Structures are given as structure tokens and as C-alpha cells.
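The structures considered in this document are given below.
None of the figures in this text is laboratory data; all of them are computed from the coordinates on show. What you see is a predicted model; the values in this text were computed from it and never measured. Cβ atoms are built from the backbone, for glycine too; each structure is taken alone.
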Structure 1
Amino acid sequence: MNADESGGGGLHPDELDRYSWQQSVAGFGVDGQRRLKAAGVLVSRVGGVGGAAATYLAAAGVGRLVLAHAGNLRRNDLNRQTLMSTPGIGRPRVEQAAERLRGLNPHVVVETVPENATADNASRLVARCDLVVSAAPLFAERLLLNAEAVRQGKPLVDAAMYDAEARLMSVLSGGPCLACLYPAPPPHWRREFPVLGAVAGTVGGLAALEAIKILTGCGVPLAGRLWTFDTAAMACRTLTIPARRECPVCGPRGRA
């Protein structure tokens, strides 16, 4: 029996079985599964946040994942980077992440780029995908990806955490964008900051959910809104982000 004979419209019978529980979600169905399989997603950094996002995107059946992350695994990464393992200390993070994701779901094509987002490669990275999940700890990288995603008309999900707080927003065509919220990287931002792995995993999982919603049209994404979650108090808020006309990225001058 081929995929079309199964009623899957391009989905192998093994995939229909693998994803059967999620296809019963209201508004998702086989059509949503086909849209996921047809999509390519860039995950920029596959540490605590991005690794969780990549895991759930692979499990859900996104057709192609592009993982971008430079550097080798360190011992102090392991409280949050669950795609890695202790024997992998000293090995490239992105290679370990790819191995785990291919083992989780062999139907997903996993491509690796052993680089972090920079001014030199952001255009090339975004061009390889249909949607960007931005999970870098550095504002400079996140703002670069935001600008390039807006320029190329690709949706972006920005996921971040600090200490016990998680933050999530989506950028769709027409803005507002991350640069409306952060016109410049906050001063005195440190590369190393307090991290509980469970907080990183929480926002990473929700970033995957946002990406799935955008790609399938199932549910309402956080376009123009910032969702914050104080995990210490178990309190969350959703804030409307006003579009800035003077924004150099999504404002009239940025789109010119």
C-alpha cells in the first residue's frame, strides 16, 4: 500500500501511525500533518531552549530541520542541553543534536550548520527555511535573524529565558517585530546568566508549538504579542507590542 492509497496524501503509512494522536487535535488533521512535512525550519542554537524546540518539531513531523550552532559541548551545558550527553563532552553540539533527532524520527531530514548567526551568514541561513526559531542567548544574533526574516518575508518565533522567566513572541509579515520591542541590544547583557534547564525546556517546547501553529494554521499565534511566564510565581502575562513606525526593520523605511 503506498501513501496515497492510505489516504495520507504524501504521508507514508508509518508516518500516519506515528502521528495518529496529534492528527485528532481539532483543526489539525492529515492536512496539518502534510503541511508540517512540507516545511523546513531553521533552529538557531540547539542548547536548552532551541534543543527542546527542535525535539518537539522533529517529534511532530516537520519535514526538514536546519540546526545552526557553533562550538563543542562543555560539561556545564548539561543541566539544560538535553540533546547532548556526557560522553559527548568536547564534541560539536550540532552533530550530537542531529544524531539524537534522526534517531527520534527518521522521517525528518536534519541538516547541520556548525555556525552561530552572524551578519555574514544570516541571509543564507534564513533562505534555507520556511520559518525561523530563534533561540540564541545573545541579542545581537536574535536581532540579526529578526531583520533577515522580516526582509525575506519568513515567520520567526523568538524564544528566550533568564533565571525563572520565559519569554515568547512571533513575528509575522507586516510586523511588529523584535526590533520594535528591542531597538538595540540591552546594555550590560552578559553571555552567561542564571539558567534552570526546566525553564529553558518549557519555553523551547512552546516555541515548537508556535511554529507548528504558524505552519499548519491550527490555533492563534502570538503575532504582535509578547508572552511572559514567571515560573517562580507560576504567573503569565500576554502583552501587546505596538508597531513602531520608526522601526528600521519592519517600519516603512525598513521595508523600502
Structure 2
Amino acid sequence: MKTVLTIAGSDSSGGAGIQADLKTITCHKLYGMSAITALTAQNTTGVYEIHNSPLDFMEAQLDAVFTDIIPDAVKIGMVPTIELMELVARKLKQYQAKNVVLDPVMVATSGGVLMEEKAIDTLIHKLFPMATVITPNIIEASKLSDVSITSLEDMINAAKKLSQFFDGYILIKGGHLTGEPEDILYHKEKITVIPGKRSQNKNTHGTGCTLSSAIACHLAMGEGVEESVQKAKEYISGAIDANLNLGKGKGPLMHWYQW
């Protein structure tokens, strides 16, 4: 049985964060574990309150997992503060974590801010080096690279700039651009454009969490990054197109659509 650890925030509405990650891992028939960085009071309309995990408790969660059931892959989502980022990076290095997928969560689908602005430098210099692949959307990639992104060429330029900070793969998601969405996967100057088809379903709460978790699942199963990204894209397209319609805002995905 392959195992995946998600290090992320909890979403009380079940659509994103830890809850979306564990659903995704289960739907890939793997064993999921979690270390919760923050509790959030949120739903499809917004994020209403955040309570960050105390550092000693965060450390205890990570120690409990890594000293017992060693993960075959790790997904990192919401890590809201500098102190938590530094702790997570230190623990991943201590336990020599492998197949790390980092989704640099800054803002929720509903618009809620999930990371301190001042933590960007720590994210880049502490957590990026631990990652096999990072999965920013256009808004996050723009903030991280300081490149204004309005086109595919801008996405490539942003990826080139981010590649200065670590040697892993950079997946920039183009869903926020107009027209049919295209993602780019960048690694050591190799650029792969991944075409997509825009869904008519507005319910996209937790798409970034789900995609990064699905990539981690395929890496845990021994697949390469490019194959893992492609299969994760296919999975998330199906989960969106299933058109689950819950809540008053941007609703969640149907993670179990295949069943």
C-alpha cells in the first residue's frame, strides 16, 4: 500500500485543504495521512476565520507520521506563517522526504487570504528547495516571480525566473487566463505546454488542492513527473465536469466521479 502525507490547512466545508486531499488520495486507492497547519472556518462563499497550529503541535504531528508510516509522497498546501514554513522545511529535510509536491497556497478560490505576505521569501528559499514540483496558479506565480502574467509567454518567463530558486519542476496553471486553459510544465529549460478544455461548471472550490494531491499520488506510485501531471489533469477535469452543485458560492468538486 502506497502512502501520501498532506501538510495543509483544514477546510470546514470539506471542499479544499486537508479534506480535499484525503478524498483525492482515497480515490486513487492510496493511504492518506495529514498534518494540519491551520484550522479554517470557511465555506463556498469565503474564509471567515483562521486558527494556526501551534509550532510544538505541528512538530508533533510530523514526527508522529514520519516515525511510523513513512510517506511515499508528500503534498504541501496552506502553510500560513514564516515559523510554520521553517518548521515544515526542517522536518522534511530531517526525514529526507521524497516526492514532495508544493502547492503555494496564498488565496482561496473564494478570495480569502491564506498566507502572510511577508512569508513569500521564506516560501521560496526554505520550502521550494524541498519540492520535486511546485504548482502555482497564475496569480501565485506572478506574486512569486514578480512577473505580470497575461499570456503563455509570460507564464514561461515566470517559470524561468522561479527556476533560479530550485532545480525541480514548475507547473504553472493557466486557468485564470481567458480562452481555453493551458498549463506549462518547466524543468531545466524544457517547456511542455499542456492544453486543457474549459469546463462550464463554475464550481471549482479546491481545484488546486486536488490537482497537487493527485500529482503526489501518481509520484507515490512510482510514475514520473510529466506522467503524473498529465494523469492528475485528467482526474481533475473529470471531477469538475461531474458538476457537483453544493453551496451558495463556488462549490466543491466530485472527487469520486469515477465511481
Assign the value 24, 21, 19, calculated as semi-axes √(5λ) of the Cα gyration tensor in Å, to the correct structure from 1, 2. 2
Supply the structure label, taken from 1, 2, corresponding to mean projected area of the Cα convex hull in nm², for residues 151-214 alone with the calculated value 4.8. 2
Comparing mean count of other Cβ atoms within 10 Å over residues 79-86 across 1, 2, which is largest? 2
